[in-house]
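Given below, in the form of structure tokens, are the structures.
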Structure 1
Amino acid sequence: MKHFKFNDGGRQACGFYNTNDACVRAMAIACQINYVKARKICKEASAFGEMQSRAIAKGVYKQDFESALMSLGWKYVEIPRVKGKSTQVADLPKGRFVAEMTNQFVAVIDNVANDTADCSHRVIKGYWRPSK
């Protein structure tokens, strides 16, 4: 089974190119919201969070992105570390998630990473899911 699908989260359709926007893309895709709305949410979280700025062209601080997801009612699920075992996209349960990898967040839908580059082989530390 293929575990990657190219998806820019609507970035190009909204007129944005070559931006460091993994957080915005992941949020737009996983939360099923417009790219511009996801960008606005991330900017607001950055303005009042760790970054203290709305300038997100070079990325969003992890703490600020997590705050943005919490504001949408999402909860973090930490993946326990087991020596010799790593969790990848294929190992996640079915559903819509924002997976946390080293220096990267990516939308995962039913065990398929939705992003602009294939990161399905990377180790997942934990994931954000909608609260029920």
Structure 2
Amino acid sequence: METAYAVETSKSVSDAVVAVLKAVEQKGWAVFAVIDLQERLIAKGFAQKPVKVIEICSAKHANAMLNKNRLVSLCMPCRIAVFEDGKTRIATMRPVILAGMFDGISVQDVELIDADLRTIVDAAA
């Protein structure tokens, strides 16, 4: 099973971030933060291509996962990365991998979260 889901887009990184924010809102999730890793690394003297990380959360899904195993909080909130590596890509970690990482978390528990994240990524592309 793939650990990440990624798609290419013809959008710029900035436009793709805006598209992700809109797709997150349309799906009923909340945006916690947008982190500009390129900016932070340049400030420390490192050259880096554009990469932004959008932290998002579904309260319903987060509550359900925390009620099953509080250690899953180590993987919260969900993140979507938008980056440039010759092309602009939008990617997210596949929550289905959590089923093998934490007791009490099954593939069925995270299938809807996984589907929501893939829908958000696809809508933003």
Structure 3
Amino acid sequence: MEDKQPIWQRSIPLETINAYSRNTLLEHLEIRFTEIGPDFVRATMPVDHRTVQPYGLLHGGANVALAESMGSTASLLCLRDLETEAPVGVEINANHLRSVTSGTVTATCRPIRVGRKIHVWQIDIHDDA
């Protein structure tokens, strides 16, 4: 099996990435980055009173917040110069294929295209089941 070359321009420890979340929406939703691989970032989010809609299902907006946070973080790892560049979202699309009512969801962010100015990410979110 062939080892993948990392796509990242920098190495930032998970503890540092998670520390960036203090006093933000990520902290409120308890989004935690758990793994950085050569071409992916992984994070988790609980399905609880903060992330469900009135019918008890995981709120689509919580999923989108998770996905947006992952794309921005992956782009941060791809930037060459943090003094002159900052990752911001341009467009996001979400398809909710299955409902979740409890537990934890895990999201994996992988590149579709990493250009000089635009990065496109595929973020797949699944539950424990």
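As an exercise: distance in nm of label points 7 Å out along Cα→Cβ at positions 69 and 117, calculated from one structure in 1, 2, 3, equals 3.0. Which structure is it?
Details: 1: 2.0; 2: 1.5; 3: 3.0.
Only one of 1, 2, 3 returns 3.0 for distance in nm of label points 7 Å out along Cα→Cβ at positions 69 and 117, namely 3.
When you work out relative contact order in percent (Cα under 8 Å, 6 or more apart) for each of the structures 1, 2, 3, which one comes out largest? Walk me through the numbers on the way to the answer.
On the way: 1: 31; 2: 34; 3: 25.
Max of relative contact order in percent (Cα under 8 Å, 6 or more apart): 2.
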Review point. Among the shown structures 1, 2, 3, from which was the value 11.0, 34 of Rg and Dmax of the Cα atoms in Å, for residues 5-44 alone calculated?
Key: 3
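Values in this text are rule-based calculations from the coordinates and carry no lab data. From a predicted model like this one, the values you see are computed outputs, not experimental measurements. Cβ atoms are built from the backbone, for glycine too; each structure is taken alone.
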